[in-house]
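Q: Next up: the structures, one after another.
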Structure I
Amino acid sequence: MLGLIQDRPLLISSILEHAARNHAGAKIVSARADGTLVRHSWPQIAARAAQLAHALKGRGVKQGERIATLAWNDHRHLEAYYGISAMGAVLHTVNPRLFPDQIAYILADAEDTHLFVDPTLLAGAEALADKLPPSLTTIVIMGEASQIPADCPLRDRFEVLAQEDLIAGQPASYPWPELDERAASSLCYTSGTTGDPKGVLYSHRSTVIHAISTLQKDCFNIGAADVVMPVVPMFHVNGWGIPYSTAAAGASLVLPGPKLDPASLHRLIEEEGVTFSAGVPTIWTALLNWMRAEPARRFSAPPRLVVGGTALPTAINAGFLKEYGVSILHAWGMTEMSPLGTTNSRKPENADWDADRFLDYARKQGRPMFGVEIRVRDGEGKEIPHDGVAFGELEVRGPWVASAYFNRPGDPAHTPDGWFRTGDVVTVDALGCIEIVDRAKDVIKSGGEWISSITLENLIMGHPAVAEAAVIAIRHPKWDERPLLLVQPKPGTAPTAEEILHFYEGKVAKWWIPDQVEFVESLPHTATGKLWKAELKQRYKDRLAG
């Protein structure tokens, strides 16, 4: 027997229509490169998205066709998010911080036909001109015609248009098609630091379910009265779904554009009354250091922050909470998970813990959100005990988890029974909270035992003289591998190797402590801001411990 309930498809167009119909009072604030602000409402964004959809349909864009963007967090990118997907085409956000060859590979793999480019990224697109795939016919500059140079070399191969000219005169409403909710809606690629980037093809259904799920109190906890500022780029896993979840809640949205320096972000938080923001640890670490540099810098109303991408050092979390009254929620996810999978909020079992005790616990990546199932298995395929000590590889499944990679049939990323293998090595404690102790490819195997490079990195970040650190494995004649600690000191400090290594004593097993410390001026990062371990391993591949 089936229930007698109306069957309405879960579509991205329904999110936009809901926001426009019911939340006209919410604001959409977009920061330009020069710092000036542009203001819209959800009805205005919906109208401009409709105009874009009409323009693309008039150009022959069909359902399932991939349309790429090279853009920051601003209103024109938001209009593309909705206009492209809602008409049935596929929004393909491309990370402009990737290497040129990676961008060219991604555009060719996706077979994009149109490329939307922010004016500030035009030079990069021009440098790519000879590498762009034959499927690409049109470049749309996300601005006015005056922002396109008369001698733009892209005109030699492509039709080059301004987004404002493209949508001018188009109808401000669109008969959004009633698509199959499993139809593709957007496409994102992994960073590709260990090989070619891989595409993850999201559906309308997965995107809507993910957006609704992130509104839970123990996740983003966004309501209509919130003012949301995604610092995480909209080119990175669809901005963690925030452009969708904010519209679903009817909240206001502040889009910071290309300037993500602490002063610019603090200004937006204060002037626009931001109540919620999300970003990677480097963003929040820089903001904390900037605020500490001048005692007068405060928050008139402390926002809630979410951090993801990599673990946030406890010292940074404690600094925000104790000095500025800002609480930070640790979340974890992956491109293959749309991306949210876990959050570390309190449960009844730890609701009465004091601030210091929970701050230490908050370094963990958290427990699964509703909709995500996890299991952790050891090298023999057995599920590990939930004791917070045993290690294993994390596997996940759920309605917003990738079932395969785009254009890669048979990729060995899934188990025979359909679980996605994340490549993260984790522990699980008695409360069901996971802690990532390493990537499977980064864990250090010393004398048959595992050493967590991430744990060593997080601990040493608590040293007052350490700005950033990385731990990688180097070869050892007896123990196979031993950890090498690379430290970037804070300006004006000169720590010794002995001081650094002494900091570990009493915090980890003695055999975990690195044998060697090397001080460096800087550490390499991937296009998404993570430590680039693959580059470090290549750089130190001939180093021998002992």
Structure II
Amino acid sequence: MIELNVGGMTCDCCADHVREALEKVPGVRSVEVSYPQGTASVAVDPGTPASALTFAVTRLGYQVRLADSGIPSPIGAPVSKGRDEDALHIAVIGSGGAAMAAALKAAERGARITLIERGILGGTCVNTGCVPSKIMIRAAHIAHWRTASPFDAGLSAQAPVVDRAKLLEQQQGRVEELRDAKYEGILRDHPAITVLHGEARFVDTRSLAVKLNEGGEQTVRFDRAFIGSGARPAEPPVPGLADTPYLTSTGALALDALPERLIVIGASVVALELAQAFARLGSRVTVLARSRLLSREDPTVGDALEAAFRREGIEVLRQTQASRVDYLDHEFVLDTNAGTLRADQLLIATGRTPNTEALNLASIGVETARGVILVDQHLQTTVPGLYAAGDCTDQPEYVYVAAAGGSRAAVNMTGGAAALDLSVMPAVIFTDPQVATVGLTEAAALEQGLCVESRVLDLENVPRALVNFDTDGFIKLVAERDSGRLLGVQAVAGEAGELIQTAVMALRARMTVHDIANELFPYLTMVEGLKLCAQTFTKDVTQLSCCAG
């Protein structure tokens, strides 16, 4: 039994609020709170830290201290700071988007953190994913516009000389800057976080064995644990592939020379972003799609992107698979159902595999599916007290989803009850044109039994696209037929990623297409296309003046 003195209660309702907050803390069996006496008696499981109880009360705005302490916690302050051994101890595995968010939020809420990373700090996004890929994509975009643009009749164009080694130096310099500023520096200076460099495995549900990179092994005992171990590029089971020096996205982003011929196996986000980037920097690129481009999206999306690729000279082979891969005389040779293909480099971008095989999860009862950790809406695994988020789980593989999941898991590990709502989740593919989506496609809405109505607006009807002389693409709105409530948006446009968050807000607000059609949108912005598309539910926008409301 843990006895607390609680200050600041003014009525029995306050006592009820304190009791309800304490009952939500993991490990609490029962709670009795007395407003007249200003006390709380809490029965807990062995090992439940008192700091988790005091924090649950202080976050309501009350003062609290252990009955035998005499030292009150200031209103709203964390229970403990620094390396207070009495603080709730959380082990965090990984240091990427999910893990860092979990560690920082948990520390903010008074916990003591031991963060364990077997590789380089920062995870995929900053080191080998979002940051370097977007730098390369941006450089390729500049190279493309210098070569050809819609304004070449009045502006001279000249293909640039591409020094890939120099671009790589610039790219990696920015990666190192961000890694130090956003990961290494923060962890180095944080008083509540201890970093161990090594590989962790669970011994039981309250302890880890860490094989240290510098040698030896260390045991870490914890009150709660968070898994944010991420994922790595998957290797498809193509005969001969494993014996070749093929590239994954990691290796492709680190190339210091451009291949003359590049084959990309894969037709989703990473494959298409890098395929176009290499093509724009000068490689001759062929994409092998098992079915079609972006097969999980509305078919019009993949078709529009394929048309853009073909205009740029990128070869797209639909319904094509490799039955064997060899590497002969410094050349990749692929046997496919479309014939024999040859290239200087081969990029495999067919998905990712979770980094969970070394964690010993099965022995402690954490349920997985092909290595992917299953979590509930509160980010808890099938073992109480163990949480996970990010690419190692069954959540969508986006860094902002990972970070949101890590942050909410930290709240829950420290006595809260936060949920991760993925019902309105935007996604952006940084090709050119960009692809941006949120909500339901028309097919998905129909599968759910909804009666829907949709409209597609070609970009030739969007003034921003017209003045850009860049009208390839469209905006599609999916709405509930009777109510007009917006259900989903798919956009293929040069700035689709910049307009999609407006659609997110509209979905969150349960707006109808009629509401959107009547909103004020700034003229000559791409986001105005949402309004114009919404207007097509009731009128012919080709018969409106260019800025008609």
Structure III
Amino acid sequence: MAAKRSKLKIIPLGGLGEIGKNITAFEYNENIIVVDCGLAFPEDEMLGIDLVIPDITYLKKNAEKVKGIILTHGHEDHIGALPYFLKELNVPIYGTKLTIGLVENKLKEHNLLRTVKRHCVSTGETIDLDPFKIEFIRTNHSISDAVALAIHTPVGVVIHSGDFKVDYTPIKGNAIDLQRFAVLGSKGVLALLADSTNAERKGYTMSERTVGNALEEIFAEVGNHRIMVATFASNVDRVQQIINAAYKHDRKVAVIGRSMVNVVKTASELGYLDIPENTLIDLSEIKKYNDDQIVIIMTGSQGEPMAALSRIATSDHRQLEIKPGDKIILSSSPIPGNEKTVSKVINELFRKGADVIYEDAHVSGHACQEELKLLHSLVKPKYFIPVHGEYRHLKHHAELAMMLGMPKENIHILSNGDVLELTKDSARVTGTVPSGQILVDGLGVGDVGNIVLRDRRHLSQDGLLVVVVTIDKASNTVISGPDIISRGFVYVRESEDLMDEARNVVKQSLNQCEQKQITEWSQIKSLIKDTLKDFLWQQTKRSPMILPIIMEV
């Protein structure tokens, strides 16, 4: 019995085979810890959806086992779903200072600040959530205070790299603690879960400092025009470098975009942003200064329709308009799938006379192949699970591990929901747990599923026809109608003949119902739908959604 119980289960509930929505459960006997709890942004076909969060059915079923959530860093794809998680399962959260600071912003918005326990942990510290001891190891990423985790369990040490790169000259804080990885590796590491985002890219990821140099060169050449820089709000080090370059060239800095304003406020309060005195100004004050005295930092580098940059591009921003000659720097690279949206925004900006720089002002926050090899060589794990990436990224990372001499059978490319059971000398997938995606639309969480999305797609492709008929209750005969209302199907005024014919088709099907003495509403509706659908398909080769409404008087 003891042998059966002494297994560690690693259960990824999100983040594998996709970008975003990172969340992994570690379970040993009656105890579960959760690492990260992120969101993903909706794909194009998810019409009207705002956010995608992980399905935590398994954790809710085992609520009494869950000891806490440990966070690796403060990016949305690692902390974004926390408020939704904590409303279902109120457990303590553990993270570094900046990460907890950013989480507190979210909890405030969702009225959870008073009820959720938060613990600030420094790098190098170990927390004890028996039987797990979780050590926070300093790493580098495109946000300060990122950590890897060494999870000490009764069957061995498991290292979770979090999102990382090796940056010997970081903007804030110290370089990644390679020495600690080496010490753990020399003592023996059971399994490594490591970031696969850049596993396809050869070489090394450049230091964040190189961006600072590039920005300074651009700033020096701009002359007497305004400068606007769009980047991720959470990339605090990038924001720092933009502020540094602005200060060096005697420019004031204004910040726009709700998330950008929040992060700048939190990061400067906690000491992660050094803003020289009198550098930051309010957006409303920019009129007081000449164009060559202004830098504006904003969100929207991914072409998000509601973010500041997109709204400026479409002249939809209340306080800011593009002037010819404005220098606009996109300091990020498009997330896979966003390329089209981003290029649309760039084209709009050029059209308005702006000068746009969308290359060479960004470096990734994720390790390329040579840094991944370094981590693998230091940690020397027995088993390896590539995480954080689409399937191709995981596959490339697995191949990299094999190239370094790891046997193929010791590498596990998992899918969300897989249960990997580990003992001191074995690792195998023994089953699956529920792990879909929950869609958030407005205030609704999970109330929009595949059926609703299918309807939305249908409506977006072929439109809607509403057929209204009034029937006499006593004699069961049609008193008025059928009236047909078209939305997104055809422009009625130009298609009167088609609408008249459609009305006749419905009349005929209603006559049929009278002759056959069909009084069941559901049967009448089905008949209207079927006959009208066939007719419209023959006439237009379109099949709109048909909604029959029957009224009795």
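Where a number appears in this text, it was derived from the coordinates with a stated rule and is not lab data. Computed from a predicted structure; not experimentally measured. Cβ atoms are built from the backbone, for glycine too; each structure is taken alone.
Q: Of the structures labelled I, II, III, which one yields 47, 32, 20 when semi-axes √(5λ) of the Cα gyration tensor in Å is computed from its coordinates?
A: Structure II accounts for this read-out.
Q: Here is a follow-up. For Rg/Rh (Cα atoms, Kirkwood Rh), for residues 179-458 alone, which of the structures I, II, III scores highest?
A: Top value of Rg/Rh (Cα atoms, Kirkwood Rh), for residues 179-458 alone goes to structure III.
Q: Once mean projected area of the Cα convex hull in nm², for residues 147-274 alone is calculated for every structure in I, II, III, which label goes with the largest value? Intermediate results must be reported in sequence, preceding the final value.
A: Working: I: 12.5; II: 14.2; III: 10.5.
Ranking I, II, III on mean projected area of the Cα convex hull in nm², for residues 147-274 alone, first place is II.
Q: Here is a further query. For FRET efficiency 1/(1 + (r/R0)^6) of positions 99 and 483 (r between Cβ atoms, R0 = 41 Å, to 0.05), which structure out of I, II, III has the highest calculated value? Walk me through the numbers on the way to the answer.
A: Numbers: I: 0.90; II: 0.50; III: 0.10.
Max of FRET efficiency 1/(1 + (r/R0)^6) of positions 99 and 483 (r between Cβ atoms, R0 = 41 Å, to 0.05): I.
Q: Using mean count of other Cβ atoms within 10 Å over residues 107-114 as the calculated read-out, with 23.9 as its value, let me know the right label among I, II, III. Don't skip to the end; give the middle numbers.
A: Details: I: 20.9; II: 23.9; III: 13.0.
Clearly, the read-out refers to II.
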